[in-house]
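Down below are the structures I want you to see.
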Structure P
Amino acid sequence: MFFRQLSVYRLESECPDFSTLNTALKEHPFSPTRPQQAESVGWQTAIGEQYVHETDGAARIVLQREERSVPSSVVRDMADQRLLARAGTTGEPSKAEKIAMRDAVLLELLPQAFPRQSNTQAIIDRKNQQVWFDTLTATKIERTSNQLREQIGQWRMVPFFGIQDISAHLASWLLGTPPTGFDIGEGAKLVDLREGGTVTVSKLALPDPHVVAHLHEGMKVDQLELIWREQIRFTLRADGGLAKIKPTELLDTDDSGEMIDDADQQLDADQRLMVGALRQLIQDLANVLKDNTAKQ
């Protein structure tokens, strides 16, 4: 269950009581779309029958979404054909008639559309007043935040690492020495803001002379693979997002060394491990990016 992507925010409103939060989310559970419903959004249980899964002062929640999607070109073509067939008797259709026809065609086709489901997990870290999302997609983060605001009222957050990009930090680490606790990985993405070009490298010992040359020519580091304390490999982006997160073998998956048969107990153990590791990783990143985290 280890998050593969991570967007970190600082919670500026009061952290909700987790028991109250569980009750609020339980009142708005996810249900599949009806035949003529384009979208359905609701909360999924996080563990067992609980909508909030708490470990060590951090609560995980899951927002589920299902959508039925019909290509707009299909709707437009079918609507245009029907309007054209009627044009001989009713004349040129008005804008309102075109919109009404497309809406009618969409409702007709929606039951035939295959429903697709996706979910967004978030962890509310009460200890550090942070919110972590397992996505880098702004629309998913906004959707989850809006749902929380609707269910519990007050909900305000800001990007934890600030709103300015951190490409200068990434470049200095790549050209010089990475901060204590971090090693440079084997991947990077450079961008040329003037001409729009990009250079992507992977499985390459860094800093590579060609990469260094591109940096001296004015390209910026947009993404850089890092290894944290030999325990987690990830790609840090210039916007502060973490991608391609992967624990190494040095991050033990079970401190006891024993197999856990119960699925909920295993999920609980996995979450404890992840929360503990990500808390420390985020703190270490905050320390080396303190110029950005201070600018809120």
Structure Q
Amino acid sequence: MMDINKITDEISLLEPLQPTAIKLASLTSDKNSTVEQIVEIIRYDPALTADILKFSNSAFSASQRRIINIKDAVIRLGGSRIVEKLLGKHVQYRMKKQLPSYGYSENDLWRHSVAAATAAEILNSMTTVEINGLSFTAALLHDIGKLIIGRIALPESMEKIWLLVSKKSSACPVETAEKHVLGFSHADIGANIASAWQLPQPVVNAIRDHHLTEYVTDSITDAVKIANITARSIGEGIGNEGMSVAIDFAIVERMGLTHDAFEQLCAKTAYKFRDVMKMFEI
């Protein structure tokens, strides 16, 4: 078992989110928030204002006219998209690194995370179930706990984890193997990171529970579960796990989707994925 204090120390070493990002994440998770409230937070951050104006006038936003003030930019992009851009900018350099403990080459974890976030966004437009506006954010960060495990777990511990996962007789998913060997999973650590960054509780819950097979009542967790599987289904972030994460069609149906609709989700995600990757390069 790994010392929990060491994990806490590693999390504390991560660069905290900007206060602006925390406030915006809280606002965008509130369906009663207004454009004016979002603008009020952004306007006191000159660097962020410049970034958002640049982004709102980029090819990605497909604006047909030049946007020169922050209110128009917020209306054009939406608060959730701004939070997505902020968080992506904050974590991408870490998530682009190699993670040999999970069989990830350079960029693999980042590509998986962006693919999952893309799937969550598309799913939001395909389902009649109301999903928290931060499902993209939760999906983007769902595997961030792997960064900590990959950095501090001993090689022999990771060998034990993959031995358990590879045994067909045990049918042991990676998060179960992590808990058996280490005492916790990457989902547990990811939730602790999200909590330390003061992200809204639905995001923390979705990261923590994205591998749970039990029924959960909040749709954002179901959305992240489906998004994770979708990313793997299009070949992003398979690593040492392979396709050990099975598609739970009970979750798909809870989201109001048919089996055919899931296939459509995969196809749409694969098509849009590259555009979303480009968003984080602006």
Structure R
Amino acid sequence: MRIAQLLMVLFYLAVTFSAEAQTRVQLTLKKGWKFSREDNASASGINFNDASWQSVEVPHDWAIYGPFDRSNDIHRMAIVQDGQTKATEHYGRTGGLPFTGVGWYRNRFSIPDFTGDKRVKIQFDGAMSNARVYVNGKEAGYWPNGYNTFYLDITGLINNDGKENVLAVRLENFEEQSRWYPGAGLYRNVHLIVTDKTHIPIWGTYVTTPVVEKDVARVNVRTRVHASGEGNLKLVTEIRDKSFNTIASAENTLSKADMGEFSQNLAVENPQLWGIKQPNLYTAVSRLYENNQLVDE
């Protein structure tokens, strides 16, 4: 189910793949990971032997196991704000943990009944840092920033008909790249997301509340769509309260003039406002239809 919190757009759907036909499936890759601190250029290969590597679960931070040593975070510089004019050695900014260097992760997964009619993306919630991602021995993409979430379209690299796929990720933290402890490795979740060709993309839903008053809240939901062709598109969006009861809804069709984006306006009567003592939230649920057939939700 495509879900967007009114205060924060989120979507976390299924946690396992199923052979049953579904409009959108998400798998969080927590187990089955192999890890090594050795930098081996062959580690991206399909037939690379990782049996001797450490078995880990993701999220995983290789540096927290230590050892603590001030040599792990030496910074040689002049701190002008402190009146220093010559570069000297400074310690302790990153806690003395060994976060620098290279780390490799490998995992295997399959997608039952997968064909080229679907789209597959891999999303990293946090990979510290300079991530190079490989699928079945081919580089899928590079992302330098360790703090930002990123995703890659890996559709063209996936094996059909449920055959096993090999995922490899190389990370590298450089010396003096951080002024505080940044973490190391795949320190947040990794997700595989399978959709139809026509779908709502990652981060494709934008929810705003231009008017919020005691008697009514006016909600605008903008939804981008990646369409497969000339099919007629319809988007149904519902706003639900904390008990998941539908309290407002909108239904719109998309024309070529809309440039691949729906804009829907909904009204919530007598809204339960968010507050520190009562952090009320509403949920927006969207269903996308192509030629009256459900293709994403």
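Computed from the coordinates by the stated procedures, all read-outs in this text should not be read as laboratory data. A quick note: this is a predicted structure, and the numbers were derived from the prediction, not measured. Cβ atoms are built from the backbone, for glycine too; each structure is taken alone.
Across the set P, Q, R, distance in nm of label points 7 Å out along Cα→Cβ at positions 87 and 175 reaches its highest value in structure P. Calculating Rg/Rh (Cα atoms, Kirkwood Rh), for residues 79-182 alone for structures P, Q, R picks out P as the one with the greatest value.
Each of P, Q, R could give helix-only ellipticity at 222 nm (-39500 (n - 2.57) for each DSSP H run of 4 or more, over all residues; to 500), but the derived value -11500 comes from P.
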